[in-house]
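Structures incoming, each one as structure tokens.
Laboratory data are not the source of any read-out in this text; all were calculated from the coordinates shown. Bear in mind the structure is a predicted one, so any value in this text is a computation, not a measurement. Cβ atoms are built from the backbone, for glycine too; each structure is taken alone.
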Structure I
Amino acid sequence: MSRFEVQVETSISTAHNLRSYRGGCEGLHGHNYKVLVTLGSEGLDSDGLVYDFKDLKVVLRELLKPFDHAYMNEVPPFTELNPSAENFARYIGDELLERMGPGPARVVEVRVFETDSYCAIYRPLAG
């Protein structure tokens, strides 16, 4: 359990279609995704931070840039992986951890909102 947490929110617009899905989402459609990332740590870095908000926003925007105003099914890893909100949340969480660099922060949770009412949540397992 984290003693400290920080959150950053951003948004992108992208289109996708779900493979092997029977229903409306099988066809091409788009979302204005809201992405909410929570980082946590037991302690703080030498500046007294979990992770600098500005730096997190930069890392997150760079990670999401290939998907913004694009067809998600044509952007790796979703050329093979089904581009569900759940898979997108996991991709964001796993990629963030790799890109953040050393420090006390870890990804606690990623929420990907397809609408104001629906979101997928990914919480990496502690290990």
Structure II
Amino acid sequence: MSNIPKNLKYTESHEWIKMESVEATVGITDHAQHELTDIVFVELPQIGKKVKAGEVAAVLESVKVAADIYSPVSGEVIQINTVLSEKPGLINEDPYGKGWIFKIKPSTADGKLMDATQYACVVGS
């Protein structure tokens, strides 16, 4: 059974987003990191990059596959987790904490976001 924190919102493509006052933190879910297995490289977005909801914002490479990471909402990337360049495995170890990928200043809340219960149905938990 996947770890699905109730305080986050989720996408069908297995990203999570934590909305705060003027910014939001984005990462991948526990389910996604289990599916990818050992993450060995992270291609982070550029600070200042404008993304639309559902658009590729970052790329993860694991020992199995490369996976696109989509932005859950439209907005501007305002911070990236530079620690992942040296320690991409943090995503496997702590996907909802130290393994966050980027922060975005949302322009609109136009993404199709699910709560924890809805996401649990998607992953069969």
Output -0.21 (log10 I(q)/I(0) by the Debye sum over Cα atoms at q = 0.09 Å⁻¹, calculated) maps, among I, II, to structure II
If FRET efficiency 1/(1 + (r/R0)^6) of positions 14 and 54 (r between Cβ atoms, R0 = 25 Å, to 0.05) is calculated for I, II, the one returning 1.00 is structure II
Comparing FRET efficiency 1/(1 + (r/R0)^6) of positions 30 and 102 (r between Cβ atoms, R0 = 35 Å, to 0.05) across structures I, II, the largest value goes to II
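To test your reading of the models, identify which of I, II gives 0.60 for FRET efficiency 1/(1 + (r/R0)^6) of positions 6 and 70 (r between Cβ atoms, R0 = 30 Å, to 0.05) when calculated.
Structure I accounts for this read-out.
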Candidates I, II; helix-only ellipticity at 222 nm (-39500 (n - 2.57) for each DSSP H run of 4 or more, over all residues; to 500) computed = -7000; producing structure is I
Output 64 (percent of Cα pairs over 13 Å apart, for residues 22-93 alone, calculated) maps, among I, II, to structure II
Candidates I, II; distance in nm of label points 7 Å out along Cα→Cβ at positions 46 and 62 computed = 2.9; producing structure is II
